[in-house]
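Read through the structures below before going on.
Coordinate-derived values only; no laboratory data. The structure presented is a predicted model; accordingly, all values stated were derived computationally and were not measured.
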Structure 1
Amino acid sequence: MNKKLANSRLLSKTVGIVACLALAGCGTARTVSSATTTNQNSPHPIGGTLSTIGGPHGTWVDENNPYSPTANINPAAGLIYEPLVQWNSANGQYKPWLATSWSWNSSNTVLTINLHHGVKWSNGTPFTSKDVAFTFQMMKKYPSTDFNGVWSYLASVTTDGTYGVKLTLKQPSSMFFYYLSQTPIVPQAIWSKQNPVTWADPHPVGTGPYILQSFTPESITMVRNPHYWQAPKPYLGKVVFPAESSNTSTVLALAQNQIQWSGTFSFNLQRSYVDRAPQYNHVGLYPNGLNILWVNLHAYPLNMLVVRQAISMTINRSAMARISWSGYSPAVTNLTGVTPGMASIWSTPALAAQYPATYNPTAAKQMLLKAGFKMGSNGVLITPRGTPFDITIDVPTPFSDDVAASQLISQELKQIGINVTLQDNSRNAYYSKLQLGQFDIAVSWSPWGANPFFTLYPAMSQTYTAPYGHYAVENFGRYNNPEVQTLGQQFLSTYSQAQQVPVVLKLQQIFASQLPIIPLTYRNTPIEYSTQNIGGWPTKANPYWNLNEGNLPVLINLYKK
């Protein structure tokens, strides 16, 4: 299951039910037909339909608010609300979007943003610096909407004329600009009258290329925004998000060309998808962090380091990579949390060798017995507190890869005396449990970004967690280590890679030695797309964007053949 397509602000937030975008006091947005038309200023025909889904989620939720702490799976809001800049993981560069340019002062504490002139909201009203400043002030007023903790870096945000914004940081931060690229901008005139924590945003008004035409739990339909500032883009007249219940049904719809773009796992995509129409059907694999096992550090005895070490040693990662991820995502070779493509700069062979991903269930069992566990007569370990070692693994049933991995882990842990119960969940229920900390263990995916800091720090930092029972952004296991916070500040206060690398090495050592989460495989996300009726995809000759990172820059360039 593709996290980027499923959870990113660009192709997966919720949608509100509306047939035409009309809101009292906000004007009425016009819609256009998806029928193909000609435009003398356009290099491609205007019209046609794309059906796309990041991955199976079951029925859609009637909510459009990209800042709602509970809105996890909405695919439409990312086409409505846009960021100031886009980050391209294909080349590690930032692309101007609602911002045309930006500059830092000499101390890297004041960021001046220059905005595009003439941008309009989809109701026809002007987009200005007041909307940008309001968006950030809103996150300050309602901290639960500040998903990336931007106000842990910010001191103030002010306007500088109609098209300028000044963001002042408490201290230099090399991470802040990335999170700026992950911040969707919303209209002050509408959102200032609402509580962004609870508001469903039923009639969304944004600057994005598409507006909501219709919603049902089974399908979301969006049509071109007639006020879009990058006209004649987008070329496609309509984008449809069907609701799919499983990887199997999604891949079948892909094979039948009912869906043209997805990030869905299948145990053999070559046979189930590519071979059905090899001249049109394509699959790319994109590095995307790690597949991991979250561990609830508030739950006894999972809060014991020896238990996490024993669990890690009991998992046969090579078999899991082959069985659960069909070899697409290879087994991790060490516990540092660094992917192979980043290791040459951000890790060392000595550190990787110090913390190998060892498979030795016999030794794992002996470690637990030595730590005071005893084997019960029924084959289940008894904890030092005298209770059976019973835990639950929460399973996201729509995702066949995570289901298979969960089943393997359950079987392997039972062999050393840990009784594991599989608990099936809808996608919504599963992710909500992670955010709230209401789980024992769960297969999932790691944070991911421009370098290993974007994995290690959010996975362990208090900045990205919340008290048990409250919604966390990352660090779902609630790991707490003051040294992580100190190292984070050291990393963020410098732009020198030479100074950042030693910090990341220390974070790796904490991550590998303490195992707040357990790495399973290096995550390679399969992206499926069809060229039968749709053109404009990134190619080897023109790799203008990564299909797995920020999909809006791709979507506005797609066109009907």
Structure 2
Amino acid sequence: MNDIVWLTMRRMRAPLIALILVYVLSVFGMLAIPGQDQNGNPIQVNFLEALYFVAVMATTIGFGEIPHSFTDAQRLYTYMILFPNVVAWLYSVGTLIGLFIDPQFRAVLALSRFKRQVRRIRGPYYIVCGFGYTGRMIVAGLLKRGIGAAVIEREQKIIQSMALSERFAHLPAIVGSVTDQDLLDMAGLNPAIENCLGVIAITNKDHVNLTIAITTKLLRPDLPVMARAETRRVVHNMLSFGTDHPVDPYTIFAERLYLALKSPAKYLLQDWLISVPGTRLREEMRPPDGHWILAGIGRFGSRMAAALDRAGVDYTVIDVHPDRVKARPDSVLGRGTEAATLEAAGILEAEGIIAGTGDDMDNLSIVMTALELNPNLFVVSRQESPDNDALFDASKADLVARRSLILARRILAVATTPLLPVFNEHMVHQDEKFARKVEDQLEEVLNGYSPSLWTIDIENELAQSVRAARQEGVDIRLEHLLVNSRMPEMHRLPCVCLMMERDSLRLFLPKPSQELMHGDRLLFAGRGQARREMIFSLTEPAALVSLATGRPQPRGILMRRIARKRAAD
């Protein structure tokens, strides 16, 4: 606000001085010229009358001569001061209008509005740096989970499009450099802002995301940082100074391809847990382990090659760079878009193909040509631009590496359900039986649709039932939380507890008999109605106590004290 006042006063100084001088001289001149009434008696215009007349004259309103008709001298003076007053007013108004359309002034206004909107955020929120296609998906996912966002974006047209969107128009958003320390400080790096949960850096430039991560860790080391990074060098750099979650979409996809090849059950379970809640559950997929063709061995292709090597799958590389072909024996020089190149790589005998070049049209051409030559191929394709979603959906590819979607899913999982990556990491290192067990339990409650995920922290308001149970001397177990406390019969809620965290202790698929304590964190997967019933049970002091004791408990504090006294007697 101080910047706005300073800039306004600096621009309006000369017009205001000119307007005041002309106005004052006009008023005092009017006071000095004598007038006369209807009877010809001399009169003098008073100060208020002079102020009023000059004001209505200068603004061209012109109500008339007051308080009596003017003399010739007064009319001549009015004629003389008319034009200077009008010019002074036009000069001032024109300067003021020019100020409001001035880019610098509009930028200061936008900055002040952004700062004010951030201060008005009452709930938890993330700073989102970059609001492209990936940013929109992430912010939309955060809003669905009741988490806000403050957006910094360098493109003016993107911020303008936000103002036209019903979903995003209310969010604080500013045009500017996403690495600007002042903007980041206003958005939430200021220690005085306590409801900022962290920073999400998802611009399309690794160096910019690295700069944001460094700035955040220096100014607010307590805030978690989730940053996009598509090169191994940047990933290692981020990890070296404590970036919490560098997200490399190509590495994530390679890990999932490896799971699909070696453990279809783990791949399927991961897919269920990261899918959009409410969508149909996918069927199990089993990629063949015969000979594969890998077209393109750049940043994406090198990660696919590492996944195939790890899975023990034989493959042939096709690439346009001679140095890459020389580094890999039996590779084929070419793009892979030509039938001759694919045939030289053994497409007719191959079981699968990965179209991994950096050009979407080349990848689509590779897929179409390969399927013409061998319709039984298992097809994996890389997609760079979200604008080509419909084309890749129609390409009949079995797996599509959509970079934006991979980034959005991983960041949302970390930002909204931080225990999910821990559970997934544990599952990957377990045997197939563990994944099958979780799969069977989820199938029983999901009814064919992808689950909602939520974390329950038993503290503050959500610990009321647990505290009430401790006062009653009753143990609350997980099985009590997994039933609907508002129904007379024991009706199990449609959800599965995937893990429990208590200080440094982590239990995966905890047993129903597991005792719950204040401070426990629980990760659930299931249908959304189960979460609502859990929150009711945890916030209603008598709910879980009634389930644990088998006796209905009074809800009022006074009645519960009386009941305890009677039980003691």
Structure 3
Amino acid sequence: MRIKRHIQYLVSASILASPSAQAAPPDVNFTVTMSEAVNVNTGSGTPRIAVNVDGQTRYATYSAGTGTSSLTFSYAPTIGDLDLDGVALTSPLDLNGGVITDLNGNPETDLTFTIPNTSGVKVDYPSLSMDFTNGASGRYTLNGTAYTGLSSFLTATSGSFTRSSTATYFDSTGTLQTASNNTPRFDYDPATLTAKGLLMEEARTNYIYNSEFSGLSGGTYSAVFQASNHWELAMPAPLTAPSVIMTPGTTNGINYLDMRVQASNTSGSTQYITFTMPIADQLAVTNGTATIAKAWLGVSAYSSIGGTCTVDFQVRSMTSGNSYITSRDVTVSSTTPFQERSTASLVHGATAAKSSWLSYVSIPNGATCDITYRIGAPQLEVGKYTTSYIPTTSAPATRNVETLTIPTASWYNQSSGTFFNDVSWVTFNIGLYPMFFRVDDGTSNNRWNAFYNHGLLRLAVDALTSSVNQGSWGVSYPVSGSGKISCAQQLNDSNCAFNNALQTQTTSWSPPPVTQLRLYNSASAAGASKWFKTIKYYPQRSSDT
């Protein structure tokens, strides 16, 4: 008698075994339904069904049901399994030394079945996973064990995070916070409150002496104001009835000054009411030095009659005699929201000796202005792109370099593996190569990494084995942006994809011997502020698909 059968997978076992949801994924159970009860004898072997997991053969092994018409077969995902378009079953059922009979003891020999649709059974089981988008509650896994919080995860991996200074970031409410030494920063967009991930930056210094406006009290000023707290307010003599009402405050953790500026100008030329750092505090620069300025700036009330008044802040280049050379500016007019803004980078020329940060209200000839603007968190940096805010109260302050290092011994496969990285960045074309992931041996002789190639304005991936280049890829990318980067390798077979754009396979490839994963910014890997959202590693080469 022929036993009719079909197979179905349990709806409750349909999974996407994502590390952000769970650690070791549960078994996936498939049920084979017979037309009558059967017995399963596993004395010499256990029946099983072959499961295709992205080209890897796994098995759903018989686990329950003997004496009934429903047999359960269970697939236990193996670390490294990755199949995001659904696993596939293979007919016929493999007895694997076992025996299936009807209740009268007659062996069942026809083991074919109708293959069901298993596109909903998706598996994502990395050996290493870091989800940085939930801050202190982030999900981290190591070989199937989950850790809540980066600290316990680093302990388990013998990893470390270092930054020998404090640093600022925005929390999930959009409030500026300060992280203590060697404490990672889980940053959020202060406007949208969207999680941006783990913020990693190179060392930078804020050369403004008092960015927190410490000691500046409110008041009304109608002439030059010069204080020992590293700020100056200047009003040109030709202005009629100039007045500045200064009111300090704090919003979302940012110290600010509200400046109500009132004046009329009939002098015949544009006049400027300026608020700036004193000459004695200005940054010394030389030919080729690049500086950039930023601040939180907004205009809350605006009235301009007889001409268009504007609010501006700038990074300025000057001679040793304090003569103006050139500047880069951020300019707003009418009412604008209080938000972070930055100038373009200014590269100083041969006659430059000083750089300064300056804000002002410009009043054209014939205009009468009544403008209230808010300025907060001013910053003057040496570099071509801005970084996170560095508070100062009486002298320049430095935020030091950040590095996250994880030894590879417990989760990495030397011969075959796949990385996935979801990252965003802010950078500039300055000839440096910021890394988005890198595994190496502590030197540059053996490495595998994805980086931003500034010279070509594109992302690239390469590897060295005993200092011999093993190949590279590249795809055009914006200077600042975001991307999902996936790279896979095994002997004579390596490839990458950037945001679903598959690159060209390299067939001459020798996996380099490595000892650590590094996410870092240093002199050799600077040139970007980076927000790491997710990093996963699978100890087998995934398919290009």
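Comparing relative contact order in percent (Cα under 8 Å, 6 or more apart) across structures 1, 2, 3, the highest figure comes from 1.
State the single structure among 1, 2, 3 that was used to calculate helix-only ellipticity at 222 nm (-39500 (n - 2.57) for each DSSP H run of 4 or more, over all residues; to 500), giving -16000.
It traces back to 2.
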